[in-house]
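Following this line, the structures themselves.
Any read-out appearing in this document is the output of simple, stated calculations on the displayed coordinates, not a laboratory observation. Just so we're clear, the structure is a prediction, and the values are computed from it rather than from any experiment. Cβ atoms are built from the backbone, for glycine too; each structure is taken alone.
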Structure I
Amino acid sequence: MPSSSLIPDDPSVLFTTAGMQQFKPYYTGDADALRDFGSLNTVSIQKCMRTSDIDEVGDESHLTFFEMLGNFSFGGYFKKEAIEWAHEFITKEMGLEIDYVSVFGGEGGVPKDEESERIWKSIDPNIKIKYAGRADNFWGPTGKEGPCGPTTEIYVKGLEIWNIVFNEFYCKPDGSLEKLKTPGIDTGMGIERLAMVVQDKRNIFETDLFRPHMSVLPDSLPPKISRIIGDHARSSAFLLADGVRPSNKEQGYVLRRLMRRMMAYENLYEISPHVFDEIFFVISKTYGADYQKVLDDKECIREEFGKERERFSATLKNGIRELKRKAESGLIGAKTAFDLYQTFGIPYEIVKELGGDAAGGLSRENFDKELEKHQEVSKAGQEKKFGGHGLILDTGELKAGSEEELKKVTRLHTATHLLQAALREVLGSEVKQMGSDITPERTRFDFSYGRKLTPEEIKKIESSVNEMVKKDLDVNMEEMDYEEAVKSGALSFFKHKYPKRVKVYSIGGISKEFCGGPHVSKTGEIGEFKIVKEEAVAAGVRRVRASVKP
């Protein structure tokens, strides 16, 4: 399966942090792998982003962005095969020697994993096995709830390179576990760590994954600073290619932190701006063959970095001057650090590093608490000014906070059905829905297609939708058995598992889809349809953003 976007469908998590995230419905039984893939087993190389390791970046092995090799099974095979194949790959294919493996030792009502120990010993009676608890050898869930289970980890040259997760449980929001009907396999191995041990390097930054773009940096930079820039530049390029833009919230906030940290070093060590232009060019060239979007957006990536530099440079020098003054006059706590961030945009990392001994007691946890406090005050102010309300519609795909917003997402939702029909009409019936997200401002529709759309194709698709709108076609709903709906030719979203009885919405003999609503009664209510952007989100997956106006 192709890598999914760094921006996940799951609203409970900020980024895609593991290869299994796109497969969550298949572990829980909410989607059918055999029906969708023709197999119970899959493999992927997934783009991942983890901010939990951001403070460790600069050592030998921690990163924010990385690629995760993974093999997954949803009832096809389990512990014996997963462990045997992992051993075969590491020792025979890669020619490496395993130092030791770790196995779950039992904790919190989950018993010791004696079966994995037996399997390892049957493969190699002399293998060294260490037991660990939930903190080290129990993985998941991603987000507030989801599949999880005990793990076995493989260590080579002192480094944990492969984690094999036995998804046996579903973790509920309250932390309680219940057994999954069908246990599954979820493995994850960072290609950067694997490259490090295969290429016999002292750290991941010496591998051929980093050497090309890091060689552009001045030799005079301290090694830790070079590594941080090497990591952050790669992360920024991939986030920008996936459509993230620097901002003060969510994914954009993380991107801004990464970019501004590099800019602070650029200023401190007097690095030429041309160096960063060259770094992003090399990253695009290095990864472009496997991630076309990174290559297609190479100019955009450099431009966005330049725009953020312009926004930041006006206050950066003053901010660093104020930071040094604060450090000389006393201790720098969370409140002072947040004030520096809010006033000058100086990231936590720079405050911590340049603050020296004065920032010795400053922690990420306390800084984040100050940030949350500020956000709560801002939210309370907004609600007082505009009137607070809860979401009156939240299906995961559709979100609306008022009756007025509900009307807008309803129009956009029906327009999205017309969009899929138009895509299939212009591009061919191989187009399949891969995801969607609809807000009162726009619809975002992901679909399977192997190349960039031409301007002529985009115009045809847009015109086709508007033609359907002008015809003021009836929108009809019919409830029927699932099998009957499939035979009728109704389209379904492959990641969903549908009940026995389903709702099928038909629009004038042009569109017929499984759907739960809501919809307009006639297409004339939609208004003028406009495609705002078309882009790639993964190999073989394109994304259209569109809006409607009355």
Structure II
Amino acid sequence: MDIAAWVFIVLCAVLAAVHRGWLCALLRRTEDPRTLGLFRVAAGGLLLAWTLDLVPLADYLFSGDGLVSGASARARFGRGVRWSWLYGSDSPKTVRIYLALMGASCTALTLGLGTRVAKWTTLLLLQGLVSRNAVYLGGEQVLSSFLFYLCLSKCGEAYSVDRWLAARRGAVGLTAIPAWPRLLMILQLVPMFFANGLAKSGAMWRDGDVFYYLINHPHFARAEMWGVSAIAGTNLFRAMTWAAHVFELTFPLAVLGVFVRINSTLAWPELGSRGRRLAIVLPPLIGANIVVLAALRWPPDTPVHLPLATCLLGGAAIGLAPLGILRRLPRRWIDVALGRGPWVTVWVALAAQLFFALRIGWFTGLTLCAAILFFDGAAIGRAMAKLRLRPLETEPNRPPMTRGRGLAVLAICALHTVAVSSAILPRNRPAAHWRSTLERPLKRWLEWTTGAQTWRMFAPNGARAVTDLEVVMVDGQGREHSVGAGLVDAKMIDSPWSLIKRHKIRRRISGRNGARFRAEHARWACREFGGALHGEVTVVVYGTRMVMPPPAALAADRAAALAQYDRSLRREPLYESACASL
């Protein structure tokens, strides 16, 4: 599998070299700045919401008096190029100042005020928070990856205070910006959707029950949904699960449609005789390689499912491309398969459900807003004018990119594409020594560019059981005092739109890999809640588990299914210690 993965990368690199003229023309394009200007506003606002959601948990997550001290955090999480100012200075006051700076930077990015500085300070401050503690992380790679691309772009040239100030100083009209950062963002959507869809190979996805379990999970749901699930769990929710999975697996067609539309504005350079032969030979080799990778990833005894079928069909389609068979398909089919309208409609419908119906994380909002990237600036300008939000602006001037800068852009894009591809392609367990050695500098590049590339949300299956955390303080007289999850619950307002990270922390500490955090969590509970108790206080950390009823059982008898759900509660001690010894 390691050999097949790197053969795939080499074949794609050779094909890109054959079409290097077209590739250079593609990357040297300039475009209307309004697309990235609007995306900057959305991304900055979501980063600000993410930051505000951490404020009630700030002392627990980032201060030296919290879960992990600065020195311990450096040893645990400060690998490679990871670094945080909060490793060395982590008093509660410093943490609050740090979050205030993060909030101010996010606000400046959203408004487009000092954008050239604000985008980089936001990225650096975000990485400082991500590197300080891992117990609350989930989806931050989406935020950091797209923020890095915004940093590479001139995203402050539209819909910004900077632009307004420039107009006040006499600047006239929009200024075109390099198009390649937006192209990288669009390519980044492939691992975010397609690679994530390939990982969803479990029985729960095959049976269509994932959305049912998500919408009823108390940590994810914004409201109680058992009544609706009793009616829709075996029909509508299954259709939604399958639709989401099919969308993710076929998403490369949407990206292909973007490049087809861009290609209509470019001149395709003529190839020499050798180039024409390679252009005919390479696609069948790439298609065959995809089929081999799929067969190695899912052995013959694996039941046929959507990821395997998608890879086999995709490999066959790429292999047959030079024969022109695909061009003989009805034009209507091609327009639907590559058209922007159908893809964006389904995309927004599915992503809106994740964002508004579930509280998985603020990154789902960015997933929704990433649909902006599929529209050019002129289309966004017309839409804003139609909504009477802004007057219609003229098309920008488009100065060409210099040759030297074009070569630098080509090198960066090639390195980043190869690094991301090597990270998401399947590998042997463990990977061969030669592959690990070859990919080490690529992984370092991904660390520098903040893209962890771990797109495995609810894969290969979702969660059927609800795991949670309970902390009990036992005073000197043997009386038990439950303090909930042992965070700072009594000081919090549990709003459906806030404190998303609290549930992530509870699941992670009570889960199979949470042992490394339990002693520190017990110490925090002793410091927060043990002072009000008398005598020698003991802290006990429990893990609880409840199994949700399957959709068929809920549909057959809702009352009986929920009664069985309540009876399934199991409580297991995970850690116990006297507070005086912590």
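Tabulated data
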item: Structure with the greatest value (metric FRET efficiency 1/(1 + (r/R0)^6) of positions 330 and 410 (r between Cβ atoms, R0 = 35 Å, to 0.05), set I, II); result: II
item: Origin of the derived value -18500 (helix-only ellipticity at 222 nm (-39500 (n - 2.57) for each DSSP H run of 4 or more, over all residues; to 500); candidates I, II); result: II
item: Of the structures I, II, the one that 5.9 was derived from, the read-out being mean projected area of the Cα convex hull in nm², for residues 66-129 alone; result: I
item: Structure (I, II) behind the derived value 0.75 of FRET efficiency 1/(1 + (r/R0)^6) of positions 242 and 370 (r between Cβ atoms, R0 = 35 Å, to 0.05); result: I
item: Given 4.5 for distance in nm of label points 7 Å out along Cα→Cβ at positions 154 and 354, calculated: source structure among I, II; result: I
item: Value 197, calculated as volume of the Cα convex hull per residue in Å³, for residues 234-481 alone, assigned to which of I, II; result: I
item: Structure with the greatest value (metric Cα Rg over 2.2 N^0.38 Å, for residues 74-257 alone, set I, II); result: II
item: Label whose coordinates, when relative contact order in percent (Cα under 8 Å, 6 or more apart) is calculated, return 11 (choices I, II); result: I
item: Computed 2, 13, 19, 20, 19, 14, 7, 3, 1, 0 for P(r) over Cα pairs in 5 Å bins from 0, in percent, for residues 98-193 alone - originating structure among I, II; result: II
